[in-house]
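*Asks:* Next up: some structures, all given as structure tokens.
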Structure 1
Amino acid sequence: MNALIDGAVIASREQLHDTLAQQLAFPAHYGRNLDALYDCLTDLTEDVELRLVHREELFAHLGVYADVLQALLRDACAENPHLHFTMEG
């Protein structure tokens, strides 16, 4: 499974969580916050390639939230061997 966080398109926290929930088929009760995201990512049981593109635009749109997101994704990868995260530009 592949998922894409496109910083040129994602302009809000809500849009980020909606995009990931859809692409990764999170359950309907997904809380659409960073704690819930971490829980869902560390619970994945199939291989997922998660790419972040247009990183600078994401940081422009989300500010410090993007920094926290990036750290969370790295932590989730360390916890779950099925999750792989890369960043581009």
Structure 2
Amino acid sequence: MQESPLFVKTYDFIKWLIACTQKFPKAQRFVLAQRVNDAALNFYDLLLKTGKSKKKLALLFAADYELERLRLYLRLCKDLTFLPL
């Protein structure tokens, strides 16, 4: 069975993001980097659950919330020049 492009792209993004957050300044590695990684992994977990669940709408709303959190954290990282964009 072929995996959905959404899962493949999200996986690739998380792999890139984890590599980037490992280069954050030490003071932010345990604060902002941890939150960024948690939000990204929670988003991916919710996508996986959505594919297996009958309660898709509630899980999609939760995934949308995680994605919104991740956007906020990434914008903050960009503004603080922690991410090479």
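*Asks:* For Rg/Rh (Cα atoms, Kirkwood Rh), find whichever of 1, 2 sits highest and give me its label. Spell out each step's value before the answer.
*Replies:* Numbers: 1: 0.92; 2: 1.02.
Sorting by Rg/Rh (Cα atoms, Kirkwood Rh) in descending order puts 2 first.
*Asks:* Out of 1, 2, which structure matches 1.2 when distance in nm of label points 7 Å out along Cα→Cβ at positions 48 and 72 is calculated?
*Replies:* Numbers: 1: 1.2; 2: 2.5.
The value was obtained from structure 1.
*Asks:* helix-only ellipticity at 222 nm (-39500 (n - 2.57) for each DSSP H run of 4 or more, over all residues; to 500) computed as -26000: which structure among 1, 2?
*Replies:* Details: 1: -15500; 2: -26000.
Value -26000 for helix-only ellipticity at 222 nm (-39500 (n - 2.57) for each DSSP H run of 4 or more, over all residues; to 500) corresponds to 2 out of 1, 2.
*Asks:* Oh, and also: Taking relative contact order in percent (Cα under 8 Å, 6 or more apart) for each of 1, 2, which is largest?
*Replies:* On the way: 1: 38; 2: 29.
Greatest value across 1, 2: structure 1.
FYI, it's all coordinate maths here, none of it is from the lab. Computed from a predicted structure; not experimentally measured. Cβ atoms are built from the backbone, for glycine too; each structure is taken alone.
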